[in-house]
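Q: Just below sit the structures, each encoded as structure tokens.
The numbers here are math on the coordinates, done by the rules we state, and not lab data. This one's a predicted model, so the numbers in the text were calculated from it and none came from an experiment. Cβ atoms are built from the backbone, for glycine too; each structure is taken alone.
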Structure 1
């Protein structure tokens, strides 16, 4: 059976991207039919093989790890008296652009919060100070 990708004879960055596309194209339909979604992590390769890390299958309506971490941070801020409460439903404004609070990167120290431009959907990482200014509420 011939495919749109052609025969792969060596491992290269371009071929790894083709392999990723093959996996995503094939599994997407199967997972969607069963109410699931999947994420495929980074790949490392040598001359004749590739290994993808971080293969995750989850329920179609479940939160991704960044969204789960954000929920945890919001909960912590809500119940700690000395912390400002965060409101992720709020639209924050910075330099004329509108943003939503969409995630938290647990391993990032300087810019752990993920915000998304309302118009373009582009995601950015930012500091806690920015998030408190844009999405903080008084108790």
Structure 2
């Protein structure tokens, strides 16, 4: 029995027509540049993808992760907060906001972001991450 090929999936509401696989490849290229310590190039890719799909939180999460990996916690927080504002139901976005806040020594705000993350449906392993952050805070690691 043969399978009917499916049409490539287009990204909804992108500025120009874009295939989902192409956007995914661009984001993966950004993460590859991080691995190669080419942070400027990664930032350019993530910023470009964010402009291409302005409704999506994903490129903002990637940009925030890039900043965080460089110890730039304030820009990481800004990117993660923007991601959370684009998708209020993203548990991982709120958990990443909390992580940045912890590293900025803003524990009470971080705890609020963790509570928000844990109150949302888990979109992967976000709850595990949020619980690990809470445990680290309870152990006074932040």
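Q: Out of 1, 2, which one gives 1.00 for Cα Rg over 2.2 N^0.38 Å, for residues 40-103 alone as computed from the coordinates?
A: Of the structures listed, the value fits 2.
Q: Which of 1, 2 yields 2.1 for distance in nm of label points 7 Å out along Cα→Cβ at positions 24 and 128, as computed?
A: 2
Q: A further question follows. For which of the structures 1, 2 does the calculation of semi-axes √(5λ) of the Cα gyration tensor in Å return 29, 19, 13?
A: For semi-axes √(5λ) of the Cα gyration tensor in Å, the value 29, 19, 13 is produced by structure 2.
Q: I have -21500 for helix-only ellipticity at 222 nm (-39500 (n - 2.57) for each DSSP H run of 4 or more, over all residues; to 500), calculated from one of the structures 1, 2. Which structure is it?
A: 2
Q: Let me ask something additional. Thinking only about distance in nm of label points 7 Å out along Cα→Cβ at positions 72 and 88, which of 1, 2 has the largest value?
A: Going through 1, 2 one by one, distance in nm of label points 7 Å out along Cα→Cβ at positions 72 and 88 peaks for structure 2.
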